[in-house]
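The data blocks that follow each hold one structure.
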Structure P
Amino acid sequence: MPDATRARQRTGTGLGVLLALVLGAVLLTALPDDGGGREGGAGCGPRSVGSWSAAKGLTAEFARYGDDPARTDDWTGGDGTRSVRLPDGRLLWLFSDTYLGQVYAPPNPFGESATWREASAPMVRNSAVVMRGGRLERTLPAPLFADPGPNRWRWPVAARVEPRSPGARERVLRVVLWVRSAGQPPWIFGVPEATEVATLALPDLRVESAVPVFDQRLVPDPSRRVLFGTTLVERGGWTYVFGGDDGQAASRPVSRAYLARVPVGRLAEPGAWRYRSGRAWVRPAAARPRPVLGDGRRTGVGSAFSVARVAGTYVLFTMAAGPAGLTTVASYWACSPEGPWRGPAKGFSPALPPGARVAAYNPQTHPALSGPGRLVLSYDVNWLAPDGAAAQLSRNVSLYRPRFVTLRAAPAR
């Protein structure tokens, strides 16, 4: 087995525990923009989680697909859960660290009544699974995005279908990627390096290219490096792309949110990106991006998050700061992507497997499955201690799969 593969199995899963234990992963929902967006605009007001319930059907569908014994080279578990609707109606699910291979029905050799996998099961840094009509059909050849070099890898984050170029009739799929490299503690889940944008042809989902758009390797302190693409929203001919720093230093446990914008159809053009710095949009050479949310103490986000437009208000959900960040999703709100962001407001605690030392992280909403006033949200689950994660995820494969809830945003009180 290659050394890189052994290292991955020893450390368990990348994005998951990193966000859950250190950053507190954040959600911002990408729902259709309904106009406006300026501070104090029509329909904007405080919003938070009004109610929520488990979306058992979606959770069960991933369990069905992952447990199917007829498949030996497909997805059996992963985190970093994101989705994008394709023009032909299919839904493409994107994952970061992913287990492939065979799973086995209980009882298992560990004495547990759970579906299990062998410890030698292959793990790749990213994968994509195709869903049609609410049913998962197949896993694309994995990894979908090849490693850019030895001990470096790509994690897919936000994705969207857009014109190949502004005004073009041909449409392509653009996927934002985070590039990370192997590192020493505290960077056991990878050192942040750069943001890339991949272009995939439609309808065959063939990867055409991966272009660097924001390289951070010259920033000496990895905790100050910003990766973009955790989520994106459209407004007025622009794609707004959110990002975050890892903020792993012990003195800065809460991360900050950053913002970029790109004309629609130009996500794969580095020169088209502009970054929010105070009240201005700048090129990266002109000034360093400045955060739009987070004071490094009470307020902030993880390096993975997403933005929702609900009745004129942008709503941001994140794992709460402090110890509650292992179990509780909090929220912020603003009248424009640039902010000012207010909160945290009321949140909720999604269900976790009983009796297990696990944490929830990376809450992400899925616009293609949502509707008026109703958001479908996934959250990932992982073993709490990174040293034992790989073994525990082999003993019980259900621990490393997305769960889903349906929530409704309501005026905050």
Structure Q
Amino acid sequence: MSARMSTGIIISAPSSASGKTTITLGLLRALKRSGVTVQSAKSGPDYIDPRFHAAASGSECVNLDAWAMSADRIRALADTPVPLIIEGAMGLFDGAPPVGKGATADLATILGLPVVLVLDVASQAQSVAAVAHGFATLRPDVKIAGLILNKVGSARHEAMLRGALDGIGIPVLGAVYRQTNLETPSRHLGLVQAQERDDLDAFLDVAADIVEQSVDIERLMSLASVANTDTANHVRLAPPTQSIAIARDRAFAFAYPHLLADWRAMGAEISFFSPLADEAPQKADLVFLPGGYPELHAGVLAQAKTFKNAVQAAPQVYGECGGYMAMGEGLIDADGHRHQMLGLLKLETSFAKRKLHLGYRQLIPQAMWDGPLNGHEFHYASTLKAEGDALFYAKDAAGQDLPNLGLINGRHAGSFAHIIDRQIP
């Protein structure tokens, strides 16, 4: 049993694009500026938002995935000595098919934490009360502790909204008026990465100014409750080898912090190197090429001779998604130009013809990993050629068989799947 009293609160919304990410970032930066230390987390398989969280709060953000992780894993990751602020994914009750498993609401029940609901009221008036009432009563095990009204049009609009909400018994913690200076650029996998924004600190400070002016932060934080963080049965995911060199830069940025923490806790030696800087990995049993955006930097990677020669000579190489594409023979970018990759797998991929591949994956590894795993697939690349033995037998979230995933070529293996955790029956 955890020896400390972890507290937390969840920021969610009825749907995506309600503004919860911007409000969460503003809250995190405002708390940091006032000297309050917090830990943040993001619900679901997200690589982009956690980097923004870390920049806003000054502390690493963890992923909490109620579909791919066991309850014990989630409780262990939520066991922190400072308040935990969790940003939900999509709508509060939106999860994987067929029944919505893994929704932010499931995370709330696993941890026993209250939810603050961000409502996009740009096109609503009195009907906001029906939305708030419905979300508050759909599942009795999920407590809606407060509301934040976002994209309010005017003082008159705010008064109408507050009047409609007076009778439902949920406090309104703030009203954020429509903003034009908080838009964030995006690309095919979501927001542009935090490290790519030269104006990141200015953006976060503007978000914090708005939240400080519009939201009762002290009252919001007072709603945080003690989390259920019993970690007695927490089981870590063992590293594939005991020394691992991991690519880390703008092309290969998507490695889950909880897995790296697992591997370190189990004695693995981890080092980092930058393919874009044409660096060679340190001597290690395994080179890990995580996901990211190699298609945006394919020309640079194709010319990175030190990187390519060293990785081609490594004892083992494993790649996920973008790293898997970089292990292939060629990668065709969005403009139709082919770039020579590492040539470790008989694989050709292309962004000239984009097709969305998205969803949770149940994986039975045929090499590299022990035991069944849970993962996630999210990419637009098309596979033009893939020859060799499969790395994973795969099913979707509903348990339906999928085509095999990935390739094995001797000491080299990879797939489009991002590993999240062990599969617990």
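Overview of results
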{"item": "Comparison of P, Q - label where FRET efficiency 1/(1 + (r/R0)^6) of positions 204 and 292 (r between Cβ atoms, R0 = 41 Å, to 0.05) is highest", "result": "Q"}
{"item": "helix-only ellipticity at 222 nm (-39500 (n - 2.57) for each DSSP H run of 4 or more, over all residues; to 500) derived as -7000 - corresponding label from P, Q", "result": "Q"}
{"item": "Comparison of P, Q by distance in nm of label points 7 Å out along Cα→Cβ at positions 332 and 364 - largest value held by", "result": "Q"}
{"item": "Structures P, Q, by mean projected area of the Cα convex hull in nm², for residues 268-355 alone: label with the highest value", "result": "P"}
{"item": "FRET efficiency 1/(1 + (r/R0)^6) of positions 68 and 140 (r between Cβ atoms, R0 = 30 Å, to 0.05) - highest-scoring structure of P, Q", "result": "P"}
{"item": "Ranking P, Q by relative contact order in percent (Cα under 8 Å, 6 or more apart), the structure that comes out highest", "result": "P"}
{"item": "Structure with the greatest value (metric Rg/Rh (Cα atoms, Kirkwood Rh), set P, Q)", "result": "Q"}
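FYI, it's all coordinate maths here, none of it is from the lab. Treat the numbers as computed from the prediction; the structure is a model and nothing was measured. Cβ atoms are built from the backbone, for glycine too; each structure is taken alone.
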